[in-house]
Structure I
Amino acid sequence: MCYRTKLNSELSKIENSFNATFVKPKNYNPQLEINGFSFSPNPVILDEDRGHINFANWGLIPFWAKNDQIKKMTLNARIETANEKPAYRSVVKNRCLILADGYYEWQWIDPKGKEKQKYLIMPEDQQIFGFAGFYSDWTNPETNEKVTSYTIATTDANELMAEIHNNKKRMPIIIKEKDRNDWLNGLDLKHFAYPYDVNLKAEKV
């Protein structure tokens with residue numbers, strides 16, 4: 001799973017890494033740790049607007065939702081079953097990249113997870129990267145406000161992440177730089193499930 005990410009890089013470096021510009025640069029807030037359960041707006045690149053960096057709320061709200069409470073359960077989407085789940089099957093073609101320069105995971109030291117070790121994880125070959133994500137546009141029926149929201153796609157853990165995320169053995173999907181357009185173009189999900197992977201490094205924090 002993935003509930004804590006990091007994006008603390010300079011705005012200009014983010015733009016250069018994705019050849020895209022922020023639509024609202026003043027809204028960019030560098031953060032050492034982004035908590036998914038804050039459901040905050042974070043920088044994303046949407047398939048329909050690849051030259052710009054927009055903001056979307058973490059926690060996907062399907063278009064059919066009567067309220068936004070489902071976001072508590074849609075921070076992550078298992079890529080293996082996304083086509084089948086009601087919350088995701090209508091948006092699996094709505095692809096986005098969620099921008100980050102790291103994410104956090106906790107290793108269980110004891111069988112019940114009472115003692116844990118926190119790790120910061122990053123790809124070895126991308127200083128700033130994009131998680132694979134799906135997004136949705138939802139209109140709040142009470143306020144008529146339009147909300148764009150996203151979920152991070154996950155897959156089975158690789159060898160390193162199985163050792164770190166040893167209770168669930170899952171990991172977020174980080175898209176290789178050369179594959180960004182393939183993801184955004186809607187290439188079949190099976191191409192991005194494990195063993196699709198990037199080389200990762202991890203440090204204790």
Structure II
Amino acid sequence: MRIWSIQPEELYEKLKIKKVLYCDPSQSELITECGFGPAYIWLTQQMKARIGSPPEGATYPFWAWHTIEWKHQKPDLRRTEFRAYGGNQVCLELEIPDNMVLLSNEDMWHIVLNDGYYGDCSNDREMEIEDRWFESLPPDKQIAVKVKSWEKIFNVSPPLDNTWESREKYVQATFWELRLDQVAAVRRFHGRLNA
């Protein structure tokens with residue numbers, strides 16, 4: 001599977017020396033500062049169930065892009081999605097066996113990050129009905145239904161009709177380890193934010 005991971009240039013330099021790297025959660029502000037730790041723990045549990053346990057030394061995944069605007073191609077680094085980087089960066093083009101990568105809907109991942117319920121509605125009316133149903137559940141049932149609903153983020157096929165989900169056009173990839181021998185190409189770029 002061909003995927004693209006944006007990383008600080010210094011991480012790539014470290015990879016060239018060590019040959020294999022694992023995610024360092026202390027370097028991820030999304031885990032440590034933004035309060036998304038529970039969502040990341042849930043995702044790691046899903047990865048264990050769907051692609052297998054991590055190698056020794058890995059606790060959290062690396063992230064990469066698989067699809068942008070329903071196209072599986074290298075990212076255009078001029079796009080808005082890539083303006084939030086600061087300093088010297090690299091876009092690593094990786095070739096990783098399919099069974100070592102978990103794909104998920106990047107747009108809907110935000111529901112998990114925000115501890116929300118991922119409903120089945122396709123319009124405003126259905127959403128109101130579903131919200132009322134969900135709110136009528138006892139708190140413990142709400143939690144179970146909500147967490148189960150998150151599994152829908154792993155449906156990464158483009159919809160056949162013009163539903164709400166047709167707007168979610170981004171597929172992300174998570175994997176346990178970053179290996180130098182899986183790097184097919186490297187593009188260097190300078191992030192636009194002040195580092």
Practice problem: Tell me which of I, II gives 8, 31, 36, 17, 6, 0 when you compute P(r) over Cα pairs in 10 Å bins from 0, in percent. | Solution: II
Practice problem: Figure out for me which of the structures I, II the number 40 belongs to, where relative contact order in percent (Cα under 8 Å, 6 or more apart) was derived from the coordinates. | Solution: II
Quiz prompt | Given 1.8 for distance in nm of label points 7 Å out along Cα→Cβ at positions 110 and 150, calculated: source structure among I, II | solution = II
Quiz item: Quick one: helix-only ellipticity at 222 nm (-39500 (n - 2.57) for each DSSP H run of 4 or more, over all residues; to 500) came out at -9000 when computed from one of I, II, so which one is it?
Solution: II
Self-check item: Label whose coordinates, when distance in nm of label points 7 Å out along Cα→Cβ at positions 94 and 142 is calculated, return 3.7 (choices I, II)
Solution: II
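Bear in mind that the values in this text are calculations on the coordinates, not laboratory data. Everything quoted here is computed from the prediction, not taken from an experiment. Cβ atoms are built from the backbone, for glycine too; each structure is taken alone.
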